[in-house]
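All of the numbers you see were taken from the coordinates with simple rules; none came from a lab. Here the structure is a predicted model, which means the values were calculated and not measured. Cβ atoms are built from the backbone, for glycine too; each structure is taken alone.
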Structure P
Amino acid sequence: MMLKSLLASASALSLLAAVPASAEISLSHIGSIKSEAAGEGAAEIVDYDASSKRLFISNSAGSVDIVDITDPKAPKKVTRIDTAPYGGGVNSVAVSKGMIALAVEAKPKTDPGKIVFFTTNGEHRASVNICALPDMVTFSPDGRYAVAACEGEPNDAYDQDPEGGVAIVDLSKGVTNLNDSAVKIAGFAAWNEGAPAGARIGKPGVSFSKDVEPEYIAVSADSTTAYVTLQENNAIAIIDLASGTVKDVVGLGWKDHSKIPFDGSDKDGAINIKTWPVWGMYMPDSIAAFQVGGATYLAIANEGDSRDYKGYSEEARVADLTLDEKAFPNAKELQAPSALGRLKTTKTMGDADGDGKYEKIFSYGGRSFSILDASGKMIFDSGDQFEQYFAKNEPKNFNSTSDKNGSFDDRSDDKGIEPEALTVGVINGTPYIFVGLERMGGIMVYSADDPKAPKFETYVTSRIFDGDAKKGTAGDLAPEGFRFISAADSPNGKPMLAVAHEVSGTTALYEITVK
């Protein structure tokens, strides 16, 4: 399918992309605020406090903005929390019962980080030491636990690599007298004999507990269990909060692209969604828990990520591999730039017999979202739905990158549109899954009354494709963090979605209407 023919049938671009006639839900962009922090990552994670009607927005500049959205059409900055006195920068923010928690990394990042607690007015209350590089923090629904995913990333030389872990802080005695004795670290040493089936180790020869990098957390409605994405390892962990132990690590397996098509080249001058002899590693970033019929389900955004440091990189292009002639009799054709030659893969998997010839090709990310049951079993994946939607509705901007317009097909050889942000909101009894697309921009929305067969409802974007990202005229770019706000908690009595965008540094507010 060539770009020329697709463009001929494309409708004119607008702030809101085409909405299916059957859509039961719509999102309207009603307000926005731009961070004063400079550079990429100027708005990353956002949370909301219903009592004060305030947003809390973290950024890579090392601070958290407190924003009043009493009037959601005109958000106003109240104050800013500077995290420099507590470490090397803030990676995440969460709020519960009038208290906010910040995940703060150390200097250097390989040292143990902290969870730092403040009031919703920005007054410091307590700090506890946890594990290295806390990347995400959340509260259990009952407010008893603050839980942080500690990635334990190596330094750039890869000669220091702390263990990854999940920190669990018991807040049952209150924050005022909080100390390190309230902290438990759930670790992964029990899996050091090898990654479980369907998971992987990103740096061969490293123990699983050092290789693992917990990314994002969802907590069950009864506040007993945390579900944690292990992105680079293509797995999720299931953690008992009371005991502070990892109950299970579940590998997600591989996506068979010989059956599920995708576009694997940025050098073919066309949209070319087809099947290839490739296995996709789901590698989820965000995760959210929701309930249907009393059962717990998990939604994950399959972004993908690799080990790529000065001291060690697993990345290679397919063209750089020596492909096994029996597995790939058409290797020369596959390794052309217009086929799979440009596709990023890993050197750590695919050569089962160790002869230097690869019998399998693995790509980063599922380019999709999935739903798992409470045991971690995958019961749904959106397959190629995202790429097919944009091939039809946004062909001129298909697989664009997040910070440059006119970048058609730019990300096809990497991880495509990169689903990253994800949350679930219940409206009128129906769970809706919101999936943010880091590179393409915008939000895909699905209803999930039946978790085994969620229904695509709509796509919305506030990206302006004829604007200039550097001049700040391209709208909201690269959704990084979501916060669903129920009608009961909303400042205007209507459900809303707050979206933090890391490239544009804007946090947008969408009002949600359901028919």
Structure Q
Amino acid sequence: MKKIFVKAALAIAAVTLFASCDLDVFPHDNIAYNENGALFTSSKELTYFRNGLYSSFRGTFYGEYSITEEVMFDGFNATVDYGNNYGASHRLDQNFTSGDYQVRDYWSSRYSAIKDYNIFIKGVNDLPEEYSNLLEEAKKVQGEAYFFRAYAYLQLVRHFAKQYDASTAASDPAVPLVLVYDQQEKPARATVKEVYDQIKADLDAAAAALASVPGEVRSGSVTIDAVNALYARYYLDVKDYSNAATYAKNVINSAAGYALSSSVDEFKNEYYLDKGTEPIMQLFANKTENGSGTNDIFTFMQSDNEHGRYFSSPYYVPSKKLLDEYDTEDLRLKCWFTKGENAFTGEKYYVKLAGDFRAPDMFYSFTKYLGNPDLTNSSVLNSRQMVKPLMIGEMYLIAAEASFRGGNTTDATSFINQLQGARASKVASATEESIANEWFKETVGEGLRQSVIKRFGKGFTGREGQVSLVEAELILSGNYYDTKEVKPDDFRLVWPIPSNEIQTNPNIDQNPGY
């Protein structure tokens, strides 16, 4: 009988996710279980494994998992102090290769999490009859694991494969489909269609298991609204616009009452204190157990006694191109970007670049992820926020885009105007350009830019920098920086399969161009 050793992360690393957890059941290193035996034998053990699934899921967000594609495109400029951090991704030059460690980490983190989901899904399916009293509870947790796996594969196929095209999806290579944990397996790449079909199958399983779990604002666990929100992403990708709009509208109209922030105070609650009304999901974090990446390259807040309480030294700053998309009164401009006084804290922050302190009102910094003060033991904000995998703003965008592409411009304009109105932005009729621009403005920093760029098929022309930074020579310039262009058919819009995966698995072929 084969034994599998599961790292304690699967069962106990996330014990603080739920208040009822107890560390005493399992050791702190590894857990051994028989492949053909019971994965769990009590409700308490099941809770530990559930916590581990959430830990695996949460660990694939923020930090390099969202930053990489944000700095790849046209929203940010590298400062003179960026130190080549995310350099190959930003320049998209000959150094953006299959050896890029951010690409490697994106791939490996998701497949590592998928391993955990697979083990649990199988463990429920193989639960011995003697533990049938746990089956009802376990099936709900299994539904969560199906949701997590669907989410992981959707992220993988969006980054490592071509955009879904019904005429070629059955032959376009995507990523390996690994549905059963097997250390010896060396799977080939499944097709784009096969991966999306599996995402749909996992969502169907999740929906069946979680149909009775109602949505809740800032839910710390998977609800039927979260499943429906992921359905909306899926249907948008496969160009089933009727269903994409329907599922997005179902979440918008949910009895949970998700509401778009429409004032500075509401933005502060949402994006600073993590107490807002927009998250369809919001995962646990505290001072000692955050569990996700940190979006600190945009701020790097530090203590300073000479110039005030804090100063920042950002590696990347928002481009003029991004900033110009916002109207002057747009709450997103006022709250997510700081020039002078920060809307959340009321303080002014000097910025240190090229060895000198710069006046707080010299240029805009990106401070959407300034940091929740409850997630640091220091007085210095650390860019840590509670992970929000799904937000209601995206549902308005999906409803608008899907309605527009499906020929219903009236609904498309209604949804885009509702979003713009809440953000105190000028309303505009729904067009392909206005919807694309709204995606740019609304989801900046959230790690969705690559999918948007691919879906709209326009690439981008240049990353024009803020005038004050250009004049002071504080951002990098040239063909790989502020004048960078990416054509719609650029091969780098599909990431390379990591070189270590190619080397260890002879059944995987590389993407074109690498």
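For relative contact order in percent (Cα under 8 Å, 6 or more apart), which structure out of P, Q has the highest calculated value?
Working: P: 15; Q: 19.
Largest calculated value belongs to Q.
Hey, Cα extents along the principal axes in Å, for residues 167-374 alone derived from one of P, Q reads 59, 43, 38; which structure?
Q
With distance in nm of label points 7 Å out along Cα→Cβ at positions 191 and 223 derived from the coordinates and found to be 3.8, which of P, Q does the value describe?
Attributed to the structure labelled Q.
Which of P, Q yields -12500 for helix-only ellipticity at 222 nm (-39500 (n - 2.57) for each DSSP H run of 4 or more, over all residues; to 500), as computed?
Label of the source structure: Q.
Which one of P, Q has percent of Cα pairs over 32 Å apart, as calculated from the coordinates, equal to 39?
On the way: P: 39; Q: 42.
Going label by label, the one that fits is P.
For distance in nm of label points 7 Å out along Cα→Cβ at positions 47 and 135, the calculated result is 1.8, so let me know which of P, Q that is.
P
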